[in-house]
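Bear in mind these aren't lab numbers, they're just calculated from the coordinates by the rules spelled out. Just so it is clear, the model here is predicted, and its values are computed rather than measured. Cβ atoms are built from the backbone, for glycine too; each structure is taken alone.
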Structure 1
Amino acid sequence: MRRLWRPLFSIKTAAVLMLLLVILLLLHVALPQERFVGPQGIEAVAAESAVKGFLLVDLGFRNMPTSPVFITVLVLFFVNLGAVLTHRATTILERIRPRTLSANQLDRRAKRDDALRLPRPEGWRGNEAASVLRRLGYKVSQPGDHGLFAEKNRTGLLGFLVFHLSFFPICAGGLMLYYTRSDALVMLTEGQAYDAANARVLRKAPIGGAPDLAFEVVSVDAELDDGEPVQLTVALDFIEDGRRVRRTSRVNHPASSGHTDLLVDRVGVAPVLRLLDAQGATVDIVTLRAPLSSGDVNLLPLAGGELEVELDAVPLDESFPGRQDLVRTPVSLHVYSFDQPLFSGKLRPGEIATVGSYAIKLEEIRYWTRLHVVAERGGWLLIAGFVLAVVGLVWRLLLVRREIGVVWYDDEVVLFGTTEFYRGRFRDDLEALGALLVEQPSTNEEVDA
């Protein structure tokens, strides 16, 4: 039975599983993924060769995070990691316990050939060595009347456990992010409230639905330098617990509400148009977003579809109007009736154009903005995991355990010791420590037993 369980605790098993994970992650980058190219794109690539078809279709690598092969290898890796940590935890906890050597053990160890032997200065006593070792961070004990045992950084092995335990919150955070993340795009003008039905869904969370949000775009401010946007700010009013809460979203600094972030990435102008009939009565009031490039077409029906309005592009360049310019900025628009042009020209806020039996008045110009609405959970687990990983690495690699023994006789002082890492250089460190110990002046400090 032990032979069956032994591979579960094997480092070789962990190495093989890590190699398989690396290969699968490389394939994740090399192979097209369905969420980027769509089902038709996957079918086209799979038809190119039998190997690609086998990888993408049969093994499910077209969506690597949900591939049965990837999930199986990942589960086996964490089972192996948990088994190894459980198996080694007892040994590690035993090894970090404080220990000391008896007087006989110190004497036997001092007689070995690798011990460092130094002449004992006249009047030198062991409490001088104890004082120096304590100042260097060692915990010192005196098993007998002519020897010391000191140890430093005995908890260094705990860094091994902390580092490897960090894999579990990292994995849990990644899974939570994958299964709870939703991403949608919404375009809103100043004064317009958010409606999830009008958002373009980029990614739907496998678990849970769209975020429950209620907010309104209050104002948009764009700062340009030589035609290039250098700052974009959107003030948002969230409705939370029946009250309005003002938050600001800037580029790379999203506004947050619960587990949802709102990140702004575009801005444009949005004229407000009023359609009047022959008697001057209002037929329609609409807000039409002007496109940023001439390749975008945005037709808006008026009067039940009898009319259509199209705006020329207002690009983000040196001509883009600032807030103070909106009251006098002209807007180029085109009005059609069943594909027949009725009007083509420019209007400024307050001006009216006659279109057949109707009139169109440009009431005002507002800004529109595009927001990414991203909802996800588990980010704090990722941060906690990475913090644990860094702490574990620093703990393990910098807090190197050392043990020092000092034995003195009538004419000599003997030093010996061990260290976990850098053993080739430890002899130099031991010689430097020995020179420091025997050169210390006498003190009256007592050595703790």
Structure 2
Amino acid sequence: MTEKEFSQALRRGLGRAIVELKNSKNKAAYRDIILRCCLRDISYDWQVEGTKGYYLYDAILASEAQVYIEKAVIDKFLSRCPDGLFRQLAAILYCSAAEGSELAKNALHDKYNYFAAKKGRLVKSPSVDEGFQWDEVAFHLLYIDGFSTFKRYAEDVGEIRYKNPDNRKSYDGWYKHRAEGRFGKERIDDFFNSMYEKSYAIKALVDTIKVDDLSIEKERERKEQEPTTVYDLSRAAKEAATDKNPRFKMYRLLENKRKFASKASDEEFLELTHAALSEKNETVKALLLNQFWLKQIPLDDITPLMGYAQSENLLLAEVAIDCLKGFKDKRLHDLAIQLLITKGLGSFALGLLIENYKKTDDVIIAELIKKASNIPHHVQQDLRDIYQRRRSANAFPILLRVYNKGECSFCRFGIVEAMHHSHVLPDEILSECLFDSYEDTRKFAERLMKRGLQRAGKANGS
């Protein structure tokens, strides 16, 4: 494996990077690459994939570079950094501390003390949320120091809430649930009950939790009483259409209302369908059609949607194809092939094959995948869905390239499942999946290998 190949594999979280390190006779050749990956967030989307910090720690161990890397990781961790990177660094240091590193353990305590000393004056921005980061450090310390960390954190946050009840930066409710996962709900409730009258700080925190829980329930009830109407959607879509990110803008305009798709009646969906089809502005039309994410659009004739799928307005084309994914129709297969030939993978047309795939499509798909310098996320998702539903021995080169080049480790898990479904999952790939950055991929590989060993044992009469 070249250094470039190793770097790409490590960044994507592929298990082969760990296998390479374990087998390499020159582990030092890779340590700078590992360090670079440690010091920047290598996740595609850490809120979906989770952090790659634990995976990177496996790489550090396999490279025997703990001493070389640890100080740089600590220095970065103790500086201000974005939430995704912070979570990655915290996971690396937690693993190191759990293995006995006093430097890593002290770094976690130092960062905790830094946040506590700010007395609620925490930074909160789109990229840096120090309340979240403090919570993250405390969560790891639960597993290192035990229940004492929970008690200290409850006192520290409670004191901030007592002195400044309007401070919303220091506590967002997640810590209690995480502590319950660690120690059990009964123990957490017993602690709060026993300390409620003894500690003004604990009382302030418990009252905050009660108020927050009541507020969440009231907000839920309010949204139930104030449903989003088609008129609300149309008005929001027209305003959002002028924004550079119209989908996000529309979400923000409607975030305080109940989601239309979750409770709308059949009559309301018919009204929305009519409003979308009659709308002249293509971006507004796309935003209205985008509401059909939980329900198939009620159309007897999908011809209009097929026309939108060919639009030069990329948002409308993408949303129209999303709406068409649930339909099985020969015309959709032909449209998908036409779009793939004329516009390539960027047309989103693979989604039309989820219900309309034919084995002869493998040739066209394979050629497009082979030419692609990178694999877009929607391509990972669509190929996962196509080949998890259909078996094809010819799918292997397609799935292998997506496995190698796809950035999202969550979707890579689906690609591995699709390989298995089509009986084209090689032992070599299965073996490296044991070290993949995504936990479900590792567990899946473990189950398959265990099952294989069991079969082998029975075949040998053991």
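Summary of values
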item	result
When FRET efficiency 1/(1 + (r/R0)^6) of positions 160 and 208 (r between Cβ atoms, R0 = 25 Å, to 0.05) is computed for each of 1, 2, the largest belongs to	2
Mean count of other Cβ atoms within 10 Å over residues 320-327 - structure with the largest value, from 1, 2	2
For helix-only ellipticity at 222 nm (-39500 (n - 2.57) for each DSSP H run of 4 or more, over all residues; to 500) computed as -10500, the structure of 1, 2 it came from	1
Parent structure of the calculated result 4.0, given that distance in nm of label points 7 Å out along Cα→Cβ at positions 32 and 312 is the read-out and 1, 2 the choices	1
Which entry (1, 2) yields the derived value 0.85 for FRET efficiency 1/(1 + (r/R0)^6) of positions 392 and 408 (r between Cβ atoms, R0 = 30 Å, to 0.05)	2
Relative contact order in percent (Cα under 8 Å, 6 or more apart) - structure with the largest value, from 1, 2	1
Mean projected area of the Cα convex hull in nm² derived as 27.4 - corresponding label from 1, 2	2
